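Student: Next up, some structures in structure tokens.
Laboratory data are not the source of any read-out in this text; all were calculated from the coordinates shown. Since the model is a prediction, treat every value here as computed from it, not as a measurement. Cβ atoms are built from the backbone, for glycine too; each structure is taken alone.
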Structure 1
């Protein structure tokens, strides 16, 4: 996969990035062998960008990712992790399961900390868990309720670390495009990770965030492009997740209407979702998670394949299922 530079930094990412929340047993536990095989499959498919966070499985994702990458040449891949949550040991929770969606013992607590000291402590702990000598890209993680501290303390601390060469690039990740827009407008971040706000199903990031990113040269890492898994299947059904809950009937009806258009043009919902997610000129990488190596192989193959025909996108617009101002893929995505 062709490497794409992140903002004005020297850091590059592959067009497909492996999201590693599943390595932290997100919703469903996976074994060590499957975790290692998933990373290996991504590598074999040309993936060179891997995204993780302390939040994912209370550090389990970082440890598993580091173990899986250890034998690979460090200069050949890019790792991003996140700051904002410190992991504090909690011996009293060892007999409970983590209440935040990860199937792991609750033997640590997440403590929100967006102070400059918290940034350094969080990164030091991540380096130990990952077993790496450096982190290429650091993202401020979910600062929605801590925006003032994140702008006034987290960002300046990361800006200084970037200037010192301790980290290669910095950014912010959130499900709220308005938060990301503030950082793009008020700071000098290299990237934003947009989670679920620019997908085949919904495109609110197109109003202000993506144009501002384009104007300021900020790269977009497009995550959550399957809307919690809703767009990852060929035949969406009730009970599938959407925004961490069961999909509402109105949303499911819209997705099924998109599926009908897919069928008329010889494509599938996952293929169309991935092609669309990569098409905006600000998108440097599409970041997708996986529980199993086969999921990685399928997704990378779909992203590298020719996109659906122009008539498919035109029909979506005509049916009111896609914004007419959304850029459409017109050439093979991820080829190179």
Structure 2
């Protein structure tokens, strides 16, 4: 069974807490920051991070009531990062709706992201200083990875190791924190290390899957080849340039132009596809998933730990299904 179906009662508690934090059922219409924060945070999303907190907690037998606040904090941190990312990327749509920056402007988007982030830390402050400190360290790591991604734009020499480090910081760090948070509540240091390692590896795989969908055009949240358009060297692009020096030169020349036409972007995207880099990217993604499962050690044998394994495998399965669509 899909964990998000099995955990529906828990996720309902998370939603209720998010709603309360964001002004309740009837927020003030004059509170622009709250309206903007609600637009993103209550506007859909898979709630993958709260789900992970619950699965990690179940693996250690933690009472679900003790997991709600860490789960809420994880979702708030994630939502804040999305608001900031959309400003950095000048994103116009997310989850099928105009972004906060498109609707209210960059200033409101940044400040509403700060509002969500401070809400997450206030939530954790009521649980304990260790969780708050680890969350702050995670936010710091996510921030450094975000700027590293910006600095990598247009870089034809970005290595696979550098690309994975960005993915780990942007996505894996918070996934890992979900595991550390549950283990901290359970006071289990061994589990904290295993869960953090799992989360970091699965976060890299998660980002690799996103990169693959960018090239295949199966990401419903953004147009095909959006990374090529923004001069972002994602995984298939990095692998394709390593396969084909001529393609690398063509991409370099295109990225040096002031503007890229849709026709040029499609031409480069097709060039990436014909190198076979997509198959290599899928292999690397599956290797990260395998590494994540290995990191669980004995916890993979637990009934709830099996849910972590299943959740990890759905990343690869989702790629296969969407790629065949």
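Student: Upon calculation of distance in nm of label points 7 Å out along Cα→Cβ at positions 192 and 256 from the atomic coordinates, which of the structures 1, 2 produces 3.4?
Tutor: Answer for the origin of the read-out: 1.
Student: Of the structures labelled 1, 2, one was used to calculate Cα Rg over 2.2 N^0.38 Å, giving 0.95. Name it.
Tutor: Clearly, the read-out refers to 1.
Student: For helix-only ellipticity at 222 nm (-39500 (n - 2.57) for each DSSP H run of 4 or more, over all residues; to 500), the calculated result is -23500, so let me know which of 1, 2 that is.
Tutor: It must be structure 2, since only it matches.
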